[in-house]
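The data blocks that follow each hold one structure.
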Structure P
Amino acid sequence: MKYIDLNADIGEGFGDYLIADDAALMPLITSANVACGFHAGDAVIMAKTVALAKKYQVDLGAHVGFPDLSGFGRRRMHIEPEVMAHYVTYQLGALSAFARAADYPLTHMSFHGALGNMVSEDAQLARVLLQAVKDFDAQMIISTMPGNAVERMARELNLPVICTFLADRAYESNGLLVSRAKPDAVIHDKEQVRTRIRQLLREGTVQSIDGVTLPVAATSILVHGDTPESLEMVHTLREIIAEMGIALMPPGQQRRLLARENALL
């Protein structure tokens, strides 16, 4: 692997409540997924997070979730796809307004929590929600795990895609995430994370929770900002990436590089 994006979910506080040390995380990452006020975040936090991203030239992304502040967007909700599509547009618009006010671009988006799990499994839902993204901005990069319904539908809709590996989450043998309701779904052990990341960067694979070796075609690594070990984990990831001589490259730059390479073919 020649390059990798280092990505984190960020801006996930609300009011006076803070989830992660965003100011410490931002200088260490190359792209950020920012909560847009539905599962977390608010106007003040969005404005501050956009300012931080601009200060450190971190690619800015919208982290879109269910309207579920009390459950942090991790509870499945049965919302009509057409209604949820409007909620997607609403959240993209909210963060885009702060990005425009700061004169800083919004480059990508991802689906959060339970919504992310549902669109990963359901191609019809993914298509409806991704069409809303395309209607908002056809150049918006979709950040998602490889091989799931979101990646497939995004490519069918000709939306740009960056595939990501979740450093602190266990995988099922079908390539989807282990439910947080199950034990060991979230990985807290630093040495286990080191082993997984080295395997990803060297071999492009990961071990599932039941020992199956899965191919992972990813050029981005995601850390959950709300994980207590997130800051330490990002330092660990940067150490491994540097040790292996791999360049850090955000989604927007990766897309431009691929466009140049394709133009030469």
Structure Q
Amino acid sequence: MGEQTRTGGSVTLRITSPEGRVRGVELTDGPVTVGRTAPDHAPHVALEPDPQRWIGRLHCTLDLRDGGWTVTDNASVNGTLLRCLDGRTERLVGSRRLRHGDALLVLGDMSPDGEPLYWELTLLDPHTTQAAPFEPPPTVPARGPYLRYDWVAARAYRSDENGETPVGGLRPQGHQLLRYMVGRSSAGAAVACDHEELVAALWGPHEEWPPGRAYTRADLAGVVRAVRRAIEVDPSAPRILETITGIGYRLNVADPGEAP
């Protein structure tokens, strides 16, 4: 990946697939793109196979800045998780400096029981500078009814005046829809997305659709109906995943980092 820009030993990205296969990629200079292969697009680090399209074409990017490696999530549909050496795991928002032993988790599949299966990309850089102790920022709780999504466990929870209830029955596309919309929110604010944006989030750009297949608002509405059956108390009168007439849908959501 170019001429070596560091001294005192190479930096390696150890890549472990959801099935446990391991390979290593030496990092020299950036940017290094991570994602899936698509027509006319080949990332530096391809996470394949990806039959369910959980991974974005340009999912995240690693850059060498000021002698250390930084990772940025490129507004990916299903997000990127960062598991630090101290055991903390959180959704990556914006850019973060990586330390030796930090791991990126990218959702690659789900088991038949609905358990998330991750690609794990671990930075092996013994010369990286240690970061100061982490102090989590204060969170702004949202008011119910709203949805809280646990990015690590791939679990959704409905919060209302009766407390918090785990959501069951979500299918993979339902998870994709919620992960995308939750990822577009910040600090517990409701997020609105138009139809075309959500169609692209679920099925990708037009040029990647199967020959002769077109995805429409009707396809999107089918996914929305299935999600509402899982998350709403009364799916016929939705209060969490609401319709914005003529535009799209709005999700009332908790801060993605909010603890129960």
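Computing relative contact order in percent (Cα under 8 Å, 6 or more apart) across structures P, Q gives 15 for structure Q.
Suppose you compute helix-only ellipticity at 222 nm (-39500 (n - 2.57) for each DSSP H run of 4 or more, over all residues; to 500) for every structure in P, Q: which one lands on -13000? Comparing all candidates, it corresponds to P. Out of P, Q, which one gives 0.75 for FRET efficiency 1/(1 + (r/R0)^6) of positions 75 and 107 (r between Cβ atoms, R0 = 35 Å, to 0.05) as computed from the coordinates? Structure of origin is P. Quick one: FRET efficiency 1/(1 + (r/R0)^6) of positions 91 and 243 (r between Cβ atoms, R0 = 35 Å, to 0.05) came out at 0.40 when computed from one of P, Q, so which one is it? Traced to structure P. Each of P, Q could give P(r) over Cα pairs in 10 Å bins from 0, in percent, but the derived value 7, 29, 33, 22, 8, 1, 0 comes from Q.
Read-outs throughout are calculated quantities, based only on the coordinates presented, and are distinct from any laboratory measurement. Predicted model, so just to flag it, every value in this text is computed and none were measured. Cβ atoms are built from the backbone, for glycine too; each structure is taken alone.
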